[in-house]
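Down below are the structures I want you to see.
Quick note: the coordinates plus some simple rules give every number you see, no bench work behind them. Quick caveat: nothing in here was measured; it's all calculated off a predicted structure. Cβ atoms are built from the backbone, for glycine too; each structure is taken alone.
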Structure P
Amino acid sequence: MKGRKLANTLLVKPNKILLPIYLTADIPHIIKYMGSKKPIINFITKAIDTVHVEGNWVCDLFSGSCSISAALRKRYNFISNDIQAYSEVLAKTYFSDLSMYDYDELEIQINDSAHIHVAWFKENYPVLFYDYSFVDSVQEYQKIELAQRSLFANETFNSDYHLFAKYYSGTYWSFEQCVWIDALRKTADNFINTPIYFAMLSSIMFAMSYTTQSTGHFAQYRDGNSEESVKNIIYYRQKNFFEFFTRKFKQLLGSLDNSLKKLDTKTLDFEKCLNSLPLGSTVYADPPYAPVHYSRFYHALETLVKYDFPKVDHKARYRTDRHQSPFSQKSKALEAFGTLFSGIIKRKAQLVLSYSGSGVVEISKIIDLANKKFDLDKYEITIEKLEYKHSTMGRFDDADRDVIEYLLIAKLK
């Protein structure tokens, strides 16, 4: 009966955990991602294995950095869904067979194409290719950065690929680093109908994450108002973007092979995705739990993939069309969970819901809602939890903090 008390089995594992080597070693790392589930990948995939019905599809409803699909790509036919376009690129990269490609041959093609593009910019904008190793004061640094940011409003480039040079120079990256982003994005389009296209975009994303002067996401760039901050920013300004790209691209070609299951990707709102799923699917749902929107942190990756010269606003250069999730809004989150549960029931699906103990909605309220929504004569509901250290990625003063991850598991009897 629906009115029965929900089973609430807490399987507590209080010890902090390390990255499980046998799974994470098989997942090439691509981007720094807030709330990444890599540190607890075994905890989650074990739950999915427990409820999954052989032969049915597994759907990651909020795929983000695609660590779950990457971990399960050799075991289940997979539906990777996220409303952000960059997530689809990551999923397609992980499910690509790159074993047929020769890195040395591709390196020549990519190197030639990208360097031609960069050479044009060096010839036409030589004064903007600064050698940051000679910057020795806060004032000099700020003068250089302001000169680059003036491109936002004052420059019309006579070049087809110049989005990042115009939009982001002197912010998260230097002008030179932005030129390299544009050059490699242009080169990627030469491979648009092959798996190399996705591997290249993912490798650009990797280089963007590890050369940015912010903390690895793009919610805000640093101004450099002190000698200490300028010294740290200059460290990142001097990073060679092309070297970061080639290192990751070579790794992807050497690690992604053809021992894969099927992949279907979607860029849908979670409710629309649920309504499109095959009956009996297993759904892993990891909705946003913080009162901030992921589109604020990863808008630059979205712009890289779409390359659509969007309207932007605020100092941080956010896309004006960026998605805002109801799960990140306290007034809407609980209703969104109700919609999620209803979609699972409608598709006769299995559910593994992942949520943080520090989320917008108290876990007890989510459990109570599940108790009301699911028919407990048809579904068995259990709760598991795990303590671990979660990276704050610069959002707070502490580098990481202790959190509890809960899994609400709904399995058809």
Structure Q
Amino acid sequence: MATAITLSIPMYIIVKLRMRIFLVVFFLIYGSLHLYAFLKAKAALSISLKTGIPVIIFMAVMTSAPVIVRYLEGLNMELLARIMSYTGYVWMGLLILFFASAVCVDIYRRLVYLLNLIVHADLSGLSLSAKASFFIPLMFSLIAGCYGFFEARDIQVEHFSVKSSRVPAESDGLKIVQISDVHVGLIVREDRLRKIAEKVNAESPDILVSTGDFVDGQINRLNGLAEIFLQIKPAYGKYAITGNHEYYAGLEQALEFTRKAGFTMLRGEAVEVAGIYIAGVDDSTGKQFGMLNGKSESELLSGLDHNKFKILLKHRPVASNDGAGLFDLQLSGHTHKGQIFPFSLVTKLYYPKHAGLLDLKNGSHLYVSRGSGTWGSPIRFLSPPEVTVIELRHAKT
């Protein structure tokens, strides 16, 4: 008689396998961008073997920069880690901008070539040389990168209001401020946190919420940074949820940092304040790590009083079918609206609503923040950071 044997693969092995697959895909894509840029430079500048080797070495180091940064942190070499982080991630932003603009130039060149074949006319005046097709994207990436560096520090304050009969009359005008995707780490430090905190304080919020990724993957030695948010003392408290980066950073230390900043973590939990509910769920990354906590979204929301206004804090801007009609307003982040155009086109494909307010079925609403900080590159291009102010208004039935 045959005996069935069930093999159970430990979760940490699955996580490691997924991480290795991610790294392979990352290096293939990022390495390809470097190869493309190198070939464009070689064609334009006729780079010799002697000159090309240092360029190749530099590009190889830049491709490996995220891994090098983590390795330096592991050796407690924070200064070198920060220098490499800034260098590698600024380069990443510039390379993305160069690649996007160079592809546009290449498309233009191909169109001119095809048009020349069709009309049989001399269109040499419209064509671009190999040098021009390299230097035009290069200049664009440098100009856009400089602009994007300052745009990343230009925090916008976005306002919108929601009117509902479930908002108590005594809570009419209740002001909720949302921050998201701050990514405190090697790059987002004291100066940026103070700017975010100043923007929040200036709005005098009744409630402050953080919709995930408050910390980044590297959160060693952040002494004194969490305390910046202690000066913000809303009447009804501060609440936060996990994003995917809380798990990458190490969940326990990420939670400790967020609590030290004065936030109450909502992990499959809800609180009632000012006559409304604020519910929060863990990011789905927690499932991969075997660290999901509390009730599921549908269990949590269905157990709340239907007659009271419900705000759902959920990191990813996905309105689950399980939670449809069970909340009034979902606050999310995660997308950064692509952070650097044209990545906004990619996030738009993956998340149909990747920024701003969306009216859902059953009278619910979804708001997606562009994020208050930056991930990776300290550059934002056509996607400025934001602090969001939501005003709840009582509507008579």
Structure R
Amino acid sequence: MHHFHHRHGTLHAEDVPLTDVAARVGTPTWVYSRATLERHFRVMDEAFGQHPHTVCFAVKANPSLGVLALLGALGAGADVVSGGELFRALRAGIPADRVVYSGVGKTERELTEALRAGIRSFHVESEGELEILDALARGMGTRAPVSLRVNPDIDPATHPYISTGLRTNKFGVPLARAAALYDRMARLPGLRIHGVASHIGSQITQLGPIAEAAARLVALARALRSAGHPVTEVDFGGGLGIAYRDEVPPSPADYARAILDAVGDSGLHVVVEPGRVIAGNAGVLLGRVLYVKQAEARTFLVTDVGMNDSIRPALYGAHHGVVPVAEPAPGAAQATVDVVGPVCESADFQARDRTLPLMHPGDLFCVMGEGAYGASMSSQYNSRPRAAEVLVDGGTLHVIRTRESYEDLVRHESVATLPPPAGGRS
């Protein structure tokens, strides 16, 4: 569900015509819908009913302060994987006690910052990290709350680049090693056992892997409790997929039911880390056609949306809908085209062999499903300034990130003062 629909012949974000966004902010621009973000969060939160739970939004999906502040005000926590994401979550007003910290390569600086902030839980992913965290916490006169991230070796049936729960992945510790590591944790005075955590992948469209991982995680938590470890919480990660094309992912209600069935009467507090399912369909990337180029083998719509703006099609072969802002008339002519950008890479495309209504230079269009892993994965490749981001609230448009300028491209750079090269001009 989303709030991007044609009305009176023009695609709107809620009550704002996207032609107005282009006129005010330019293109390319990410456009987010407040109503969609709120609805998606509430549906996920309400799916767990009265069972004690915390919904920690995966900041990597969309780290915009405007989005994080909105979700935080609704009661969301944050799942962070870097010091920068922790900084963003706290700056957006999300309380530290609703922040969980994952990631295989946390630095000592990052661990120290999180200790000072007083986060909810460290999701530790190796024995080496346990030892460093213990030493840092003891040096600060505190104890770090720890949930070991375990790898249950479950295939999430998704793209291999976003699978994280197989034994060949770098994430977590083997399930078979968990009990011994909890015994080790219990002997480290700088650590406080908090819970158990896992995350098996992203864009999961089948309930089976989710239910299997949940069952293994709860079984581990029960076994740890029987061994005397004070496990109070299980973090099931995120990864619930959305419909980019013809996928039929489980509903939040089915997702929650699979988890709660596994939790049963254990009394364990439930944490989940949705990202894409909340933000994905709550955003679009607004662009403009620059040229229509007829090559020998195909027709290209050359646009101002580059792979530096939206890299998922190049990186994952991901499918995103492409929708003209001007609603085509019934029976309007169509053409099969490649929707490409200005970046100097043959992988710079948003769609290939896509049958679309005829579009012309100057026409506006939207790349759909861009609310997650769009802006967050964008770059300045080819020295292209990063695009603006706006949040629409009913009939009001809020610019939550201004478009970068050329000066922004070089703001943190300097030219070194070097002696002239030997034999060069003076």
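Which one of P, Q, R has log10 I(q)/I(0) by the Debye sum over Cα atoms at q = 0.08, 0.18 Å⁻¹, for residues 137-344 alone, as calculated from the coordinates, equal to -0.36, -1.31? Structure of origin is P.
On distance in nm of label points 7 Å out along Cα→Cβ at positions 81 and 225, which of the structures labelled P, Q, R is highest? It would help to have the intermediate numbers written out before the result.
Numbers: P: 4.4; Q: 1.0; R: 3.0.
Once distance in nm of label points 7 Å out along Cα→Cβ at positions 81 and 225 is worked out for each structure, P has the highest.
Given a computed value of 22.1, 65 for Rg and Dmax of the Cα atoms in Å, for residues 249-304 alone, which structure among P, Q, R does it belong to? The partial results should precede the final answer.
On the way: P: 15.8, 39; Q: 12.4, 35; R: 22.1, 65.
Going through each structure in turn, the value belongs to R.
Once mean count of other Cβ atoms within 10 Å over residues 49-56 is evaluated on every structure in P, Q, R, the highest one turns out to be R.
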